[in-house]
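Each structure below appears as structure tokens.
Since every read-out is calculated from the coordinates, none of them should be taken as a lab result. What you see is a predicted model; the values in this text were computed from it and never measured. Cβ atoms are built from the backbone, for glycine too; each structure is taken alone.
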Structure I
Amino acid sequence: MLTRPGITAKKFIDGKRKNYQPPVSYFLIWITLYILSLYLITKFFGDNVVINYKEYFGPASTTKFAISHLSLVLTIIIPFHSLYLYLLVTKKNYNYFESMVAVIYSLGTLISLQFVFAIVTLVLHLITGDSIDLKISDFLKVLYLGWFITDTIKLYPVKQKLLRIIVYIILAFGTFTVWRLYAFPELVKVSHFFQ
């Protein structure tokens, strides 16, 4: 999924599944490892000491809640990313749910990159004592989303590929950004209201 994400997802969708981890378990394995790493880092070093969340998901209390419920936070964006991929690239070849398979693979890989970011951040903290801003990892997300859609779109006969790549990156990263900065904090406020 790092070197040929489009081909890997396409082969799985086309039924060549023997050599590949199923997408849902792939996603769940990486999200579990990432959440576990964040938990252990926070437990041993404290909040915002190694990775500085700096209100990444809005106010500090909302960010803490989001980090502890990260699987929910990320799962909610899957249908949106799937819709973008379906409408921009795969509509003529696959249905929406088959497009979702590719997106689940890509988000699992994004989470694996976040896991690597957490480990690198921990090592840097042990060497320098500094905290690394989580927003730096957004650069990795945009790069991987760009690579994922570029490698995927090459496989399909669609026009204006560069425009579609740009639109996908903007929609995918934009949806995550709007979700984390505006929608999720409001959802947390509403949930606290009912408690």
Structure II
Amino acid sequence: MATAPPGKDDIDACRRCPLWERATQGVPGRGARHARVMLVGEQPGDEEDRQGKPFVGPAGRVLKRAVDDAGLAPQTCYVTNAVKHFSWEPRGTRRIHKTPAQKEIAACRDWLEAEIASVRPAVIVALGATALAALLGRRMAVGAARETDALAHPGGTPIVATFHPSAVLRAPDEEARRDLYGKLVADLRRAAARAARDA
């Protein structure tokens, strides 16, 4: 019988890497208990760290809109991150995102694997290169990963790779933002179709 995914107390108590020392709190995944689609990002951002919930900041708002535009019902999704504590560096009075180190990703792997084993999604969406590497156990460029339907988690769950919604926010101009957002929505539609097909 599947156990519940790791909860906030579990993540808050984690001392497997030093990220907990500077983070406000751990940020576990949330969503439908037996979601058809699991969305995996890189790590909590500043707002996620303060609220203790995944994808509630600017990138989360982009993701919510993309999920809606892709026709995915939010109640069929579970959202989480490969790394559960906010990795940041100071810049003036602001806390700026810092890409987590490989050892930090590895330290959180058991939490991610426990979520996958508990939720048992029909498809996993890797949002960005860090999430993709955490799920595959190896590095692969997102552009190349988007072009194949053969990606799978070691446990067998199909993986759809796409860009992290923060990439849309960082795009240099409106045309680039529209292009990246369109690709994100298209990839989420592929994930939704895959989940429906494997129902």
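Looking at mean count of other Cβ atoms within 10 Å over residues 39-46 for structures I, II, the greatest value goes to II. Quick check on the output: 17.6 is Kirkwood radius over Cα pairs in Å, derived from one of I, II. Which one produced it? Computing Kirkwood radius over Cα pairs in Å on every structure in I, II gives 17.6 only for I.
Which structure, out of I, II, was distance in nm of label points 7 Å out along Cα→Cβ at positions 15 and 175 derived from, given a value of 5.4? Traced to structure II. Suppose you compute distance in nm of label points 7 Å out along Cα→Cβ at positions 151 and 167 for every structure in I, II: which one lands on 0.9? For distance in nm of label points 7 Å out along Cα→Cβ at positions 151 and 167, the value 0.9 is produced by structure II. Given 0.10 as the derived value for FRET efficiency 1/(1 + (r/R0)^6) of positions 31 and 159 (r between Cβ atoms, R0 = 25 Å, to 0.05), which of the supplied structures I, II does it correspond to? Computing FRET efficiency 1/(1 + (r/R0)^6) of positions 31 and 159 (r between Cβ atoms, R0 = 25 Å, to 0.05) on every structure in I, II gives 0.10 only for I.
Once relative contact order in percent (Cα under 8 Å, 6 or more apart) is evaluated on every structure in I, II, the highest one turns out to be I.
For which of I, II does helix-only ellipticity at 222 nm (-39500 (n - 2.57) for each DSSP H run of 4 or more, over all residues; to 500), calculated from the coordinates, equal -12500? Of the options listed, only II reproduces it.
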